[in-house]
1. Quick check: 9.1 is what I get for mean count of other Cβ atoms within 10 Å over residues 25-32, calculated from one of 1, 2. Which structure matches?
2. Tell me which of 1, 2 gives 109 when you compute volume of the Cα convex hull per residue in Å³.
3. Between 1, 2, which one scores greatest on relative contact order in percent (Cα under 8 Å, 6 or more apart)?
Structure 1
Amino acid sequence: MCLGIPGEIVTILPDQPDLATVDVSGVRRKINIGLLEGDALAPGDWILIHVGFALSKIDESEAKAALEFLESIGQAYADEIDALRESRIE
């Protein structure tokens with residue numbers, strides 16, 4: 001199962017503005033934010049991520065609600081976070 005997972009932007013890479021370091025439940029990795037080119041993104045913003053791409057900008061309350069839901073579904077969420085940990089950058 002593939003899920004859209006909320007993540008918080010930590011940094012936007014100055015030499016590659018279509019990439020950002022994003023924290024997803026304690027795991028940091030580079031995410032392509034190029035699909036959100038028209039949105040003003042900055043560190044601290046929340047985005048919805050699927051297969052390494054930011055699909056939309058979301059607010060913090062929406063992100064927290066989504067994380068609570070994802071944690072409640074159990075193993076599928078745990079599997080997604082494990083996959084992220086295997087590909088983490090920090």
Structure 2
Amino acid sequence: MGRIVVDIMPKPEILDPQGKAILPALPRLGIDAFTAVRQGKRFELSVDGPVTEQHLEAAREAASTLLSNPIIEDVVAVRADEDAQ
């Protein structure tokens with residue numbers, strides 16, 4: 001079974017309250033290497049058999065029309081998950 005991964009992030013100009021909440025918590029855990037955090041969404045779409053270009057095109061369409069809100073989010077990646085092949 002193949003799997004396609006879709007990553008969606010808020011547009012750069014959109015405030016990210018989850019990321020803002022995570023950033024100050026990191027130093028309290030002893031992690032101080034980061035200067036910013038942005039939180040996005042990840043979807044995993046499974047297909048029978050290996051991932052084809054047709055599957056990827058269908059995933060791109062789903063990502064842009066259903067999985068994301070194009071007003072405030074960007075689809076940053078649609079890719080076959082090589083670990084699932």
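Nothing in this text is a laboratory measurement; each read-out follows from the coordinates by a stated rule. Worth saying up front: this structure is predicted, and the values here are computed from it rather than measured. Cβ atoms are built from the backbone, for glycine too; each structure is taken alone.
1. Of the structures listed, the value fits 2.
2. Working: 1: 83; 2: 109.
The structure behind it is 2.
3. Values: 1: 29; 2: 54.
Greatest value across 1, 2: structure 2.
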